[in-house]
Structure P
Amino acid sequence: MVKTPALPPLGKHILKYRKQAGLSLDELARRSGVSKAMLSQVETGKVNPSVAVVWRIAHGLGVSVQDLLEGSRGAKRIEVFRRHQYAVLSESEGCEIQVISPIHMAGELELYLVELKPDASLDSKAHFPGSEEFTTVIHGRIELVCGKQKEIIEAGDTAHYDADVEHCLTNTDEKPALLYMVLRYANE
C-alpha cells in the first residue's frame, strides 16, 4: 500500500504570501472573491478549502496554486493572455476598452487598449486617492482634460496624470484613435 504524504500547511503558506504582499484579510477577500471568514478559517487550518477556493486565493495573491501548496515560488514563468481572452468594455458610444492585464493585478496595476472613434470620449470619475494613469497615443490625436488642466497628446506621446480626479480623453482627430493606458493604484 502506498502511503499518502501529509497535507501541506496551506494556511501557513497563504498567510506568508498575504503578509509578504502587505495585504489585509479584507483586501485579499476583495481580490480573490473569497469571504474574509473563509480566508481566516483556511489560514488557521480550521477548514480544507475546495480546489476552486484555493485557485481564487492564489489568483488574489498573484501566485500559482503550486506556489501555495509548496510554500515557495517556483521558477519564473511567462503568462500569455491572447487577444481573444481580453475583456472588452464599451464605456460609451464610440469607445471600446480592452482589459489586457490579468485579473490578479486588478486594483494594483491595470493595462488597457482603448479605441476612440472620432469625437468620442472616455470620461472617468476619480479613482482611489493617489491613483495615476499613463496614456500613450499609438495613433490619433487626443485631448486630455484632468481636473482643470488640458493637454493635446499626439501619436507617440505619453501623458502621466493624476487619476484621483475626474479626467476625460477625447478623440479630436477625424480617424479612430488607439491608446495604451496604464492605471496604477497608490500603495496603501
Structure Q
Amino acid sequence: MVNDIINDATQRMKKALEAMKHDLARIRTGRAHISLLEHVTVNYYGNHVPIAQASTVSVLDARTLGITPWDRTMIPELEKAILNSDLGLNPVTAGNVIRVPLPALTEDRRKELTKVVRSEAEKSRVAIRNIRRDANHHLKELSKEKDITEDEERRGEEQVQKLTDSHIKDVDRLVSEKEKELMEI
C-alpha cells in the first residue's frame, strides 16, 4: 500500500516536471527552436491545428525558423497565424518557404522572461508540494485505519520527502539552465 502511494506520487511529480519543461520550451530565448511555434494554431481547411500539422517546421540557422507548408495555398494562413501569435515575430515569404527571423532580445525583455521562468518554476514547486501533501495525507489515513503501522507511515513520509526534494532540485536545475540561456547574447 505504501509503495502504491509512493509510485503514484512519483508519477505525478514527473508529470509536473514534464509540464514545466514544456512551458519553459515555449519561452523564447535568442535562439531558434521549433518548439517556439508549437502552441500557434492555423486555420487548415476549416480546422484549427498546430502549425506542425500543416507544414514542416525546421531551424534554418541559429536565429531563423523555416516553415514549408504542405499546400502552397496555406502560406497566407500560416503568415497570419504567426503574426497574430503572442511571439512578436514577423514572417517573410521566399517562394515556398516562410522564414521567421527571431529578433535579438533586449536586456529588459530578458529580465521579464527571467521573471516568467521563475514564476513557472514556483508553480511547479507548488504542484510538487501539493503532491507530497496528498501522499502524506493518504499515508496518515492508512495509519489511522490501522492498515499500516506508524513506523511504515513515518518511513513512507521520509520517502515522499526525499522524492519531493529530488524533484524540486530538478526544477531548480531547469530554471538555472533556462536563465543562463536567456542571459546569453
Calculated from one of P, Q, relative contact order in percent (Cα under 8 Å, 6 or more apart) reads 18, and the structure in question is P
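Of the structures labelled P, Q, which one yields -6500 when helix-only ellipticity at 222 nm (-39500 (n - 2.57) for each DSSP H run of 4 or more, over all residues; to 500) is computed from its coordinates? List each step's numbers first, then the result.
Working: P: -6500; Q: -20500.
For helix-only ellipticity at 222 nm (-39500 (n - 2.57) for each DSSP H run of 4 or more, over all residues; to 500), the value -6500 is produced by structure P.
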Re percent of Cα pairs over 20 Å apart, for residues 49-128 alone: value 50 computed from one entry in P, Q; matching entry is structure P
When mean count of other Cβ atoms within 10 Å over residues 57-64 is calculated for structures P, Q, the one with the largest value is P
Value 1.3 of distance in nm of label points 7 Å out along Cα→Cβ at positions 65 and 113 was derived from the coordinates of, among P, Q, structure Q
Note: Cα extents along the principal axes in Å at 71, 40, 21, derived from one of structures P, Q, originates from structure Q
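When distance in nm of label points 7 Å out along Cα→Cβ at positions 25 and 41 is compared over structures P, Q, which one is greatest?
Numbers: P: 1.2; Q: 1.9.
Across P, Q, distance in nm of label points 7 Å out along Cα→Cβ at positions 25 and 41 peaks for Q.
Throughout, read-outs are computed from the coordinates displayed, never taken from laboratory work. Computed from a prediction, not measured in an experiment: that's the story for all the values here. Cβ atoms are built from the backbone, for glycine too; each structure is taken alone.
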